[in-house]
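Participant: As structure tokens, here come the structures.
All of the numbers you see were taken from the coordinates with simple rules; none came from a lab. Keep in mind that what you see is a predicted model, and the values were worked out from it rather than measured. Cβ atoms are built from the backbone, for glycine too; each structure is taken alone.
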Structure I
Amino acid sequence: MSFLVFCAVLTAALLHASWNAMVKGAHDKQLNMIAVVLGHVPLAVITISIFPAPAPASLPYIAAGMTLHFGYQIFLIRAYNAGDLTQVYPLARGSAPMIVAAVSVAFLGVTLAPMEITAVATIGLGILSMALVRKQNGQRNPQAAKLALITGCFIAAYSLVDGTGARIAGSPIAFYGWLAMGNAVLMALFVAATAPHQFRALATRGKRVFLIGGAASYAAYGLVIWAFTQSPIALVTALRETSIIFALLIGVVFLKEKLDAAKIASTAITLIGVALLRLAK
């Protein structure tokens, strides 16, 4: 992985953790998730207007990707309603890189160097160890853990689909523009069918997240889509999930969530994995 790709994915990780914190930190988490997804539309329109349409062969991947992203968003809302950011986010994001790496090596013919495999496993284990933390009242939260793991499966699936589709599309930027627009359409249809009053709330309570969270989310995954075309999907996915470190800091500093020795140890393990990934050739 080149230094440019490495820095781009770390930037995406920071942006990703930021918009997740905006969703989790709100009283109405569903409204904020809707605002983030629909906030992709302005940038997606610009992208579609500027760049040529992706290759026809990539259209099935766009359709599959937008569906998987929608499933991820719905389950992420449910997980955040059930648990803390510093529990849900690590478990959802930590399970994904190991699933992606296993599928890539076992079924897609991807070859990873021993150091790269060690780095992916270390990052994944470091993040997953966050699942051992308890709620502030001392009780474990199996419902949040279950929803977070389901969310992680969606993350792994859309990462593999998007990474493959972006390479076939010819232009990763155009691919993501069409994907983001399709995902926004699915979300709009979902809102119209289940909570049409949220459209009115977007213009007031959801405006800030629409503008800031939507832009941060779009830029974050746009960088990741590009990185998928430059390096193995498994390595990009693992590095992106170091957003847990940023999420931990945001959760503790801004959301006043509890910091303990277990979270610090998990962060240290994750950072070791990041170092190994950077050193891998």
Structure II
Amino acid sequence: MKIATIRRTNATATVVVDSPTTGRLIPGISSVQELLQSPTWRTIAESASQLIHFAPQDLAPVIPRPEKIICVGLNYAQHIREMGRELPEVPTLFIKFADALTGPFDTVTIPESAAACLDAEAELAVIIGSTAHRVSAEEAHSHIAGYALMNDYTQRDWQRRTLQFHQGKSYFRSSGFGPWMTTADAFDPTRAHRLTCHWDQELFQEGSTDDLIFSCAELVSFCSQIYPLNPGDVIATGTPHGVGFAREPQRFIRSGQTVRIAIEGLGEIANRTVIVPDTQ
């Protein structure tokens, strides 16, 4: 099952997705985030029946304002090597704020003063469906509602000003998130699902979800030792090799370029970057 948050006039709504442009409305539920607050969310979604049409541009971030967005750095072996780092013994975590999220097909607008070193990172995102606190990796599966795609859009110069990643990873409305949540019973991240990132027509990143150093279940377990993970919380699990920063010569996103991220079984997202003068 695929469930999306869509924009309607002055509001958002939740639909069970049947095709890229059609679905069934879940009445009275404004977002996937709100849906997951109910322990019977799956039953509620399965009862949806009212046909609705939408355009890709109507899709909002699948979880519009997560309480937590936990990002995992350095979780694909080839990417770690291209960044000149050692394989980690424990996950490397940093935080992205909800203000950084944007719709899966929205335009990303960046002022010139922040646009010198823009990069993209294709990521598999885990969406929590029930509270997980101090759970084992074996228990973690039952707390995952589903999966989606995220672009961990990055300003490399801002990121590398200090040892902390956050300032280069959370720019306002820069991280495409969606297109919808594919429920956990319909997607197995431990199998080999091809993950790609194109800048316009050029392939930059290519990897497989079975190449994660720390699996989705291990990440849920690890994070749950620190704090409770609640319904609607999101874990972005890391990115494979091929980022623009690690190329020779380095490559950065320019105005007008579209970054398209896809994962087999989950769909794709596509965000065009527009760089504007600081006064806009």
Structure III
Amino acid sequence: MYHDVIVIGGSYAGMAAALQLVRARRSVRVIDAGRRRNRFAAHSHGFLSQDGADPAAIAATARRQLEAYPTLSWVDDTAHAASGRKDAFVVDTGDGARHHARRLLFATGVSDTLPAIAGLQERWGFSVFLCPYCHGYELDKGRIAVIATGPMSLHQAQLLPEWGEVTLFTNAAVVLDDAGRDDLAARGVTIDETPVARVDGHADVVLSDGRTLPFAGIFTTSRNAPATPIAQALGCALTETPFGTQIQTDDGKQTSVPGAFACGDAARVPHSLSLAIADGAWAGAGLHRSLVWPEA
């Protein structure tokens, strides 16, 4: 059986795209391995009408609403490979099945590679964060650590005084010139160039000189890449961003492979739940137009 569209990745962006398509009465198969990027977070913030909600509950509600449409089918599995061309794509899943579609949509999300500091990964989404708009308010103007990973960390340290008292740990990852130091000083940011040894407790930064400094929360910048290489293996071009690599798309969210589209964190920066949903909705509309006007 040929579907109009296979969506690889059933998190927020993928479901937002699928919703546009099933409402156009197109047959859509979603293939999802159940590993949302924000699965470590207990609350979602900054998403209008859902501020403070459990992100798992938001996803469950979205799936329940999608499955009310008769042209939607859902496969709980991992997509291992995609092949073919426009109007004749094939997706292989872990159970050995082959799924066929006229169009593909990659909504795979991204992986987060954190600095190699003991204790960071275990606290990711709980007391170690990326986005101040998502997590800054809940720190209640407390002390905030920024552990540098590169030039973007300066931007993070400049922004975060809106949410609390900031200390930037350069950690040999960023070199500050005089202008940068003066700017941070004017914002009240403390600069500490002692290497970070590990993170303990809730958000305690342990330094190589033996000091332990407690914080309400820690921010750092992860390095991103598409969570799976399936789009690259099909031939989709990647592009570099300040945060890593993403799938290259045009204004209508089509990749460099005709008939294959991409959306969400894997295909845009910056990242948030709200932005992923908006990107998915736009990709769904663009993809639908490609089915209506296939010659375009």
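Participant: Can you tell which of I, II, III yields 0.50 when FRET efficiency 1/(1 + (r/R0)^6) of positions 6 and 166 (r between Cβ atoms, R0 = 30 Å, to 0.05) is derived from it?
Facilitator: Source structure: II.
Participant: Right, next: When you work out volume of the Cα convex hull per residue in Å³, for residues 190-229 alone for each of the structures I, II, III, which one comes out largest?
Facilitator: Largest value of volume of the Cα convex hull per residue in Å³, for residues 190-229 alone: III.
Participant: I, II, III: which one has FRET efficiency 1/(1 + (r/R0)^6) of positions 110 and 246 (r between Cβ atoms, R0 = 25 Å, to 0.05), as calculated, at 1.00?
Facilitator: The value was obtained from structure III.
Participant: Supply the structure label, taken from I, II, III, corresponding to helix-only ellipticity at 222 nm (-39500 (n - 2.57) for each DSSP H run of 4 or more, over all residues; to 500) with the calculated value -7000.
Facilitator: Label of the originating structure: III.
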